[in-house]
1. Which structure, out of I, II, was P(r) over Cα pairs in 10 Å bins from 0, in percent, for residues 104-143 alone derived from, given a value of 26, 49, 22, 3?
2. Given that helix-only ellipticity at 222 nm (-39500 (n - 2.57) for each DSSP H run of 4 or more, over all residues; to 500), derived from a single structure, equals -2500, which label among I, II identifies that structure?
3. Taking 23 as the value of relative contact order in percent (Cα under 8 Å, 6 or more apart) derived from one of the structures shown (I, II), identify that structure.
4. Taking Rg/Rh (Cα atoms, Kirkwood Rh) as the criterion, which structure among I, II has the greatest value?
Structure I
Amino acid sequence: MSYQMLQKVEELRKELLRLSEVFRASRNQPDVAEWLERHERTLEVFSATVKEDPQSIKENLDLAFWLTNIGTFLLEHDLEASMPYFIHGVAVLQEFNSGRSEHPRIAHGLFEAQGALAQALELRGQPADLERAQDLKDHNNRLSRKYEKEFAAIEMV
């Protein structure tokens, strides 16, 4: 993983702390704030493990999953705040695959992250977002055809 991507993940981690304060103070939602604080610490751990082994499939998948998981949670509370987490969950996996052959587990993680991002873009409803969501769905269709057997095996586990 590139230094720039690790820096972006660090910024997103810090943003979780800022968002937790927003939810605690101005929105009076301490349960949301606590969830964000817990997951900020988890994101810090995943980020550190990727720094230690940037070529690890498992560590990159875990980090991308956690970014997407945070995005999914935030989607229920603040659509715009959720978007960077979805976008960077996808970006982590795209960067990991660049310059090498796709690994089926990374392709499956990308399929999941792109699906979540497409849903969030559709909720925004802007023409450019809808077009990007369709592009992501089209790419997911190509991935699912290419890795049909591998995806079925992964999903059975």
Structure II
Amino acid sequence: MTTTDGLRPGRAMISLLGSTFGTDDGTAKAFSVPGGRGRQAVLGGADRAGDEPRLLVDFNRGQPLLSARGQQVGERRGNTVRLWEQEYRVHRPRLRTRLRFAVTVGEYDVLQAREHSDPGSTVRTLRTAGDAALDPIVTLALILLVARPDKMGVLYELFRH
């Protein structure tokens, strides 16, 4: 199933304790688990927690760094993400209460995401539309870089009810 603009629909759930991404047709999946303080280890859908992460997103520096097997493979600087020699541009409207963004390579949209969760929730639910050629590991990493699970609250859900 594809959208009218050729992007495949999917869903992502982002939280401090772990995140998931998957296309609606189930062909692409990725998840992340905490990889230490301020770090998210991104794994593929067939991997298990505890496996060697395919990508580590490190939020501890001024600009988030991306590494694989101990080697830096990318970084985010402002609205530009460089990952595995590919440059992605993040476009995010300002003054929005809910997360909404698009990612482009050149002039082409490769990822669109829109939040559908309650404001202030510790779990952000996003509806996504992504290019079929975009690796699910890269997709989840881009979502993590924008959603910033390291800055999300933990206790809100406990006291909400």
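None of the figures in this text is laboratory data; all of them are computed from the coordinates on show. Values in this document were obtained by computation on a predicted structure and should not be read as measured data.
1. Of the structures listed, the value fits II.
2. II
3. Label of the source structure: II.
4. I
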